[in-house]
Each structure stands twice: as C-alpha cells, then as structure tokens.
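Participant: Presented below are the structures under discussion, each in the form of structure tokens.
What follows is calculated from the coordinates using simple rules that are stated; it is not laboratory data. For clarity, every value in this text was computed on a predicted model and none was experimentally measured. Cβ atoms are built from the backbone, for glycine too; each structure is taken alone.
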Structure 1
Amino acid sequence: MSRGHPVEFTYSAYGKLIDLLKENGYCFCNYHNYDSLPHVVILRHDVDYSLEKALTLAKFEASIGTRSTYFLLLSSDFYNIASKKSQEIIYEIVKLGHEVGLHFDEKKYQNQKQSIERLIQNEAKTMSEILDIRITTVSMHRPSKETLEADYHLDGLVNSYGRIFFLDFKYVSDSRMDWKEDICCMVANHQYNRLHILTHAFWYGDTQKETKTILLDFIKSGAMQRYDSLNENFRNLNEFISAEEI
C-alpha cells in the first residue's frame, strides 16, 4: 500500500480517482491539446517492466472512457518492442485510443559523446521505424539532476519533463508504489488547475497487494513466460519439461 498516503493500487481505486477528476471538472488531455483549456489533467504511464500490465490498465481506462500516454523503453531487459508478441500488445494499446511515447533511459549512454538531445531524437526515430507509429512525446527513465534541470527542447517531440509540465502543472507520481502527496485530497479541494499525473501500471491489480508480493509474482511469472517462449521455438518441449514443473 502507498506509504505516503493510503491510496489502494487496484483498478477499482484508480477508477475512483478518474471519477473524482471528472466530478471536479478536469478535462482529460494529452501533451498536445491541453493549452486552450483552463482545468486539465494529463495522465501518463511509464512502462518500466511489463507490457502485459500496461495493456490491462489500457483496457480498463478505455472501458471507463479515459485515454492516456504510455511511455515505452526502446531497449529493455524485460520486453522487446521489436518482437511480434510485444508489438501485438503495443498496437492493441494504440487501438484502444491511447498514445505511445518514448521512455528514454540516459544511463545506458554514460560513455557517449553525443548530446542527450541527439540521443533522444535517435531513439524516437528508431522507435517510430520499428513500430511504424509516429512518436511525438518523450519521458525520462530515472533522470539525472542535470536532465531534470535541462528543459530540453526537441524538434518534433514534446518533452514531458519540460519546465511547463512541472511548473505550470502540478506533477504527482506513484513511483515505487508511494504517493508522496494526497492526490485525492488535491483533486477534491481544487488545489491546482493543471495536473500532470504519472502512474505505473505495474503496481495495479484486481486486489490490493504489498510491494514485495507484486515483485515476487513478477519474478515467478517471468519463468513461465520464458517457458512459453521456449515452447514456441523448441519442438516437443513437454517431452523434456512440463509446464507444471516450472
């Protein structure tokens, strides 16, 4: 459960937050169409670990008439946006009406001489080519202090870490399953006209679970996913190992 404020990490609780935003007059926008509206909220999801969990939340949001932006890593140890399975998930997220953007991880470029701006542009171009989807937004994965303060201006890309989204908007996040501020109170009391809300689909489920349980479940499910992938590529795998043995 959230350590800072008691908000459950369930789809039901997330739906109640969406309802609260609607009841208090917030217009749901993205990074491209917020400027002409006085009372807005941008919903963003960074997909750090699981495309499957992202799709589940994307379906839930669509079922309650909500659209948001899902930021994907170009390269990750947990999913591969170039694989058929991953692309099927990504295209389904887009088909539901959501936007996908680039989740840029600067830490893998620590020894690069190119500028961060050029590296971001390169990754966005590569992601666009892999997915055949125009990438127009970027968020930062575990950004450094320098990146947070840089206010990068990028041709053809909206930087979700630009100053406008942290100064003109109230930014609030559930990072590491911890709402450090009371988001529900913030909305109900009309404290801010512009909200920029980051949630991570990874933490949400049908029932409330502790952080340790979610992490253990993910680790265990990884073994089964590896078995399924091997089964698709290794003929008669069950002659050697059954799924029940995993």
Structure 2
Amino acid sequence: MEDDFTYVIRKALRGLSLAPGQAASRAGLAESEVMGLIRGKFSETAARRLAPILSLDPEALARLPGYQPKPMALSSVERLDIPFEDGQVNAWVIRVDGIIVLFDAGFSEASIALAFDAAGISRIDAAFITHDHRDHVGGLHEVSKRGPLHPMQPGESVTLGPLTIDAIDLSGHCNDSLGFRIKGLEKPVCVVGDALFAGSIGGCPPETYESALGCLRRGVFTLPDETVLLPGHGPATTLGEERISNPFFP
C-alpha cells in the first residue's frame, strides 16, 4: 500500500487547512489523540470521531489498517515496479494483439531501462504520461528510444489496435494531470496516476483539494465497479473496492 491511515489523515488535514488541534476540538477529542493517529497509534474510536470532521468515511477509515485490495488478474496488464528513493513508482504496460502501450516513464533512464529489460520490452507502440512529476517522467529519454510519446488533452481519444484510450482530467495533485480510460481488454481499465491510490488519494494543497476530489468523482467514480484502477504508486485496485474502502469518498 502506498498510504496508511496516518497519510490519509495528514492529507485530509492539509487539504482542509486544518491544524490537528482544530480538528480535535471539532471532533471532541484531545489534541493528543489526533496526534497519536498522525504518529501511527491507531484508535478506532478516535478515527471514527475524527472522520466526519475531515469529510472522510468513518467506516472506511476504521477498516483502513487492514485494507489490501485483491490481486489484479488481467493477463494483458503488467506492473513495472521501479525503485524511487526509499519507495517505488509504477509504470504500467498493456500488451494485446501485438500492441505494447506504456503509461508513465519511471524515475530515471537507468531504472526504466532495467524494468524494460526484465520485462522483455524492446519496443513500444505508444507511451502516455499521467503527470510531469520527476518520478513519472525521469525515464522519458529512454522511453523515446523504444517508441513514440503520445501527448493528449482531456476529452481526446486514440485507438491502438483493439484499445480505445480516452484522456480525462485528474488535476489536483499536479496541475494538468491526466487519467486514461481504456476499453478493449477483459475488463475496463483506468490509469489514474497519483490522483488516486488504493485507500487514499495523491496529496493536494488546499487550493486544489476539493477540485481534485471532484475530478475523481466525475472522471473515475462514474465508471463500472469492475473497472481496474492502475495508480502511480502501490497496488492496482478496482473501483468497487475503492467505493467501499477509500475514506476520501464517503
């Protein structure tokens, strides 16, 4: 998992411009109880009382320490798990009917090259980028050696073999962030970059927090529950699982 409950609470506090003491007072908690949650001491009672103040789902927040999405079972989708500082970043590959499509370019040229070699990828038909943070575009030069970058704008669509790829606006974590809805596989798929993680969202400043949630509600949460979501960090999930288990969407 990319985020645990401490990150969820901190991201909500930041997005709402609330100090821990302010949130504690509104929830009828001691500030030390909120600070305990932030520091990793989980209390279900405190989490349930704090959640409504942060516009989070109390049930989902209470269950979050035990949440793990079910393993993805799509034979045509492959996760390139690329080291990034003290964590990891995802690039996603779709291979179908001889077409190879890449989403995001990893942290560095060396790391994406190693991932390509390990996956046996010598060429790609197109690469798409969700947003321009370094951990997602650091390997672009290496990617360009294996195939073309396909820039898109929200509302645009492209067809590659059996795949139809629609670009959607998922701005908030980063300006001009894109998601990609993909049709033509066993199940509908949506590449969400850092806009959404299993059980969490990408961090947003107060000025974009509400609009980021709105973009996700319009662009992602209107899709079928079986839709497989491919995030920029952490495991794949499904929209059905996130409806139940993501605290940011009560």
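Participant: I have -8500 for helix-only ellipticity at 222 nm (-39500 (n - 2.57) for each DSSP H run of 4 or more, over all residues; to 500), calculated from one of the structures 1, 2. Which structure is it?
Facilitator: This value belongs to structure 2.
Participant: Then there is this: Taking 20 as the value of relative contact order in percent (Cα under 8 Å, 6 or more apart) derived from one of the structures shown (1, 2), identify that structure.
Facilitator: Derived from 2, not from the others.
Participant: Moving on. I have 19.3 for Kirkwood radius over Cα pairs in Å, calculated from one of the structures 1, 2. Which structure is it?
Facilitator: 1
Participant: Which of the displayed structures (1, 2) returns the greatest value of distance in nm of label points 7 Å out along Cα→Cβ at positions 7 and 55 on calculation?
Facilitator: When distance in nm of label points 7 Å out along Cα→Cβ at positions 7 and 55 is calculated for 1, 2, structure 1 comes out on top.
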